[in-house]
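A short reminder: the numbers here are calculations on the coordinates, not readings from a lab. Quantities reported herein were computed from a predicted structural model and do not represent experimental measurements.
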Structure P
Amino acid sequence: MNTKNIESDFKFVGQQITKLNLENDFVSLSDRNTKNEFDVFYEIDEITKHDDKIWGTINLTVLCKITDTEETEDSSPLKCNISLTINGCFIDSANVSIDKFKEMLGLNGCTALYSIARGIITGISAQSMLEGNITLPLINIFKLVKSAEK
């Protein structure tokens, strides 16, 4: 099917990495037993009407903490910590209400940005070790948005 027939009025304008921190003690992940902890949260930054469009930005932060579970006598456990914040910009026609746009920004914006974050973290972790990488789990964005509303 031609995507022009099913294209959404809600559009992704672009993203930027606003924060990236990496601490890594691992040389390789492939031969280690690790404890993996991930956290994700978002914040709607700004929504404004301009030029017959609604513009909105959202910040998505992903935290990864990988810790070696193997005990060593001579050193502390190996760890890898990654903190990534991405800011994304989205637009829609001015026909949609601010409340509906905010809802779409949370759900669709988080979905788009989390997908990008997964790729960035996989790439960065692969480049910071000889073997292995960190792959973020797939998450239920509906549950993320619901938990943020509480």
Structure Q
Amino acid sequence: MEEQKIKHLEMIQGIITRMNQNSFMLKGWMITIVSALLAIYADKGNIGYLIVSIFPILVFWFLDAYYLQQERKFRGIYSDIVEGKDLPLFKMPIGEYNKKKDCKYSYCDVFWSKTIAGLYCTILVFIVLIVLYLVFKDCITITCNC
């Protein structure tokens, strides 16, 4: 492989690594913020803190999906170069991957991917179930036929 092609691949790999690090940091910030709001709720007992914690989950989910989508596009460029497809050196035509019929580059597919939806859905469902329980706990009666 030519030296320029190797440099191009190294440049793309650097971008992929940064996207991956951004995704990792977003997950860390989301967990930190939601944990802080849960701690405040535990201290104050105000259900509003639980409801507010849903907002950062959704915001970070959308951002994380965006970074993963970008990462997938750059991985597509990387793969195309390795496979020998005709791409100009040191060009990053990620816009071309929006037009591809392969759904792995679509935002919706990325948003619902296992790696992202698994984390964010689990936390979101957990928070929503707690809120629903706290709102309706007075309506729930447990009867015992002893």
Structure R
Amino acid sequence: MNKPKYLYKTEDKFTIYEFVSEGPKGSIKKMVEYTETATQNVYNLGFGDYDETTKSINDLSVTNNGDSLKVLATVASTVYAFIEKHQNSYILATGSTNVRTRLYRMGITNNLDEITEDFVVYGFTDKGNWVEFEVGEDYEAFLITKK
């Protein structure tokens, strides 16, 4: 995606990505983590503020640091990096709340032309089916794979 984004660092497996959000609330460490699911080659995308106390991602925190588009562009850039190292994988993404799932849908919708140059995007319907993503439809989760 050709949008401003933060630099991130990752480890040897390219499954954990860290970056720092900069804004009015200060410097806030963010983390993206891809974890294997019970389904082969399907990885869950976890994202949120890094909680130093629990040493884990807090996917319910609301930062309001004024840089949400830059943060989402950074998360999207990790998808490219992850898929490059994990060919033939699928990435499962859903928000920790309905509002966040809606924000993900809006982000996909607003960048669909660019995303579909490289990826196929599916949405999980309320009827329990995976269908190719369509603008204007509501989905409970998203599945992304390289074309």
To test your reading of the models, identify which of P, Q, R gives 1.01 for Cα Rg over 2.2 N^0.38 Å when calculated. R
I have 13.5 for Kirkwood radius over Cα pairs in Å, for residues 53-116 alone, calculated from one of the structures P, Q, R. Which structure is it? R
If P(r) over Cα pairs in 5 Å bins from 0, in percent, for residues 29-84 alone is computed and equals 4, 18, 17, 14, 10, 8, 8, 7, 6, 4, 3, 1, 0, the structure in P, Q, R: Q
